[in-house]
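The structures come next, written out as structure tokens.
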Structure P
């Protein structure tokens, strides 16, 4: 999500030394206010953490911080925890290099790209299925199409009126990598293979665009096990730390 361009007043890109960041001035949520891609040093890490807390604390906003094996310094987690950050999500970094792979999908599930006319449904599903505040869902709905290949997708289940799931995909700039992002299904309609169908649709589109690799961050309790069964390989751990009050 650090690929997204700035939309002043809605999706800001504050500058802090040695990290990348984005912020949503209108809403306090860790998915809207994020820090990551940390290349801090032992000399400046504590000072930058304090700058981040001061910036978001002044706004009264929560902030999330991604940590992966390439994050520095090596004791970044210890420093974050000492500053009051708490781990809230454990994820697996997953990669698929065979985009020709065929998936067995439930024929009762239909997936298509969302159009401008679907905007209300996209926002509703992100807000209720993810879930996230509707204000943030509204911003995410608009900012994702601003990057290469950025599209939202909707899934339908036979016998159910209206879409029951949403997801997205965009491309890593200047590469052959497609990024799978933001899949969420309404709880009452889970267990029908909807996630698999949405993955198949996105990978098909990525392949048609000439991409040869797909990556995602999968929650170890939900999507990661499914993705491993679909052929994705785990390459690293990615943990998410949060600070501040909702």
Structure Q
């Protein structure tokens, strides 16, 4: 096969992969109930960045954002999400900055966000939090205050914020009162008109439908199931982001 032929085949493969990824971002992620991907909240900073062709995303949370438990960093949901956005918006350059570690509280993680906001202009912050507070039964008012101050700080910096609530876990549900912490996140998101990725409900729905259930996966299958879970989560977040981007684009300009 000559070089021209090989190049043509390669371009065809890449185009097909991009089209498939874009289609996946449009569908209801892994059979997630549609109501878990609503409502659409406008993401004006993200929309403007995409129109300009360059988007900086800061992702902060637990070690899971770095790919812990998966087959590697490329299998983690932030990397998969970046691929979906690049496939959806032709010519878009995405810089995804990951800040994660085990045991981070909301206060710990928002300090990392502030560092990144000072380092470079950022248009989108994905803030995964709440699990450590629930597991340790930490002060609920402190979490609410941190969420409020953190979301306000992100807004002042000119970035869109998206909250991501704790993952579903039967063990966590049996040993901690998760709901007040999830409610605090819902209230904070609503107060700041920020999207909330209902990760807990999404994972619960996938487990109940026997689509992906990491807790009950056999040990030899854990990594493959973790990869699948991250793929499903990336699709769900992409669906929310795309809806918010389109909502922002549809708003009349001042």
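Compute distance in nm of label points 7 Å out along Cα→Cβ at positions 61 and 237 for each of P, Q and report the one that scores greatest. Present the calculation step by step, with values, prior to reporting the outcome.
Details: P: 3.0; Q: 0.5.
Between P, Q, the highest calculated value is found for P.
Which structure, out of P, Q, was semi-axes √(5λ) of the Cα gyration tensor in Å, for residues 85-140 alone calculated from, if the result is 28, 14, 8?
Details: P: 25, 23, 11; Q: 28, 14, 8.
Here the read-out was taken from Q.
So if we calculate mean count of other Cβ atoms within 10 Å over residues 133-140 for every structure here (P, Q), which label has the highest result? Write out the running numbers ahead of the final one.
Numbers: P: 21.4; Q: 16.2.
Top value of mean count of other Cβ atoms within 10 Å over residues 133-140, among P, Q, belongs to structure P.
Can you tell which of P, Q yields -18000 when helix-only ellipticity at 222 nm (-39500 (n - 2.57) for each DSSP H run of 4 or more, over all residues; to 500) is derived from it?
Q
None of the figures in this text is laboratory data; all of them are computed from the coordinates on show. If you're wondering where the values come from, they're calculated on a predicted model, not measured in any experiment. Cβ atoms are built from the backbone, for glycine too; each structure is taken alone.
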